[in-house]
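No value in this document is a laboratory result; all are computed from the given coordinates. Here the structure is a predicted model, which means the values were calculated and not measured. Cβ atoms are built from the backbone, for glycine too; each structure is taken alone.
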Structure P
Amino acid sequence: MHADTDGQDPNGNTVYGNQIATNNVKGDQGTPSVGQTAGVVVRAAGSLAVTATGNTIADDHFGLWTAGPVTVSGATGNTFKAAHVQVFTN
């Protein structure tokens, strides 16, 4: 989920109940760049509040990766399998 420019408003979005495995294999092209596999990426230029819970995230370097003034509710409610870093905040 990206809100990299003014005028975008993904506040209140929810990522729930998904099976997520090996995403972002080529790395992320945004700024800042993820650079590794990541199950869920949330990045914003302005304040952003979303929910990510009830997901199974597997076989990614980062389970949940955030950058910017981002608040993710429910992050501990995910199941992480073989994620080297479960939750990373940049």
Structure Q
Amino acid sequence: MIPYESQEAASALGEQYRPGPPSMAYLINPAGGVSQGIDAFLPLIQGLPAGKFVRWMLQWSITRRVAERAYRWIARHRYRLFGTVTPHA
């Protein structure tokens, strides 16, 4: 895992990188490919109890659209919902 604020993240994300808090989650795979938004979480949900079911549900476009809209709403309001994180000095 690399911090979003790092030069390594800026280099890996290229034009997608914006200074300040990220607008969504990013996952950079070992080959350098970048997934964003809900796609960044898909590799992580396999280990969850309902992970296989969630991946199965997301194969349909209507379910995926609903999940993407929910993700964008949560991402946009995450600091209000979950609070902020203060970096360590």
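Each of the structures P, Q was assessed by mean count of other Cβ atoms within 10 Å over residues 32-39; the largest value belongs to P. Once distance in nm of label points 7 Å out along Cα→Cβ at positions 24 and 48 is evaluated on every structure in P, Q, the highest one turns out to be Q.
Upon calculation of P(r) over Cα pairs in 10 Å bins from 0, in percent from the atomic coordinates, which of the structures P, Q produces 14, 40, 36, 9, 0? Value 14, 40, 36, 9, 0 for P(r) over Cα pairs in 10 Å bins from 0, in percent corresponds to Q out of P, Q.
The maximum of distance in nm of label points 7 Å out along Cα→Cβ at positions 56 and 72 over structures P, Q, that is, the highest value, falls on Q. One of P, Q was used to compute helix-only ellipticity at 222 nm (-39500 (n - 2.57) for each DSSP H run of 4 or more, over all residues; to 500), and the answer was -13500. Which one was it? Clearly, the read-out refers to Q. Quick check: 18 is what I get for relative contact order in percent (Cα under 8 Å, 6 or more apart), calculated from one of P, Q. Which structure matches? This value belongs to structure Q.
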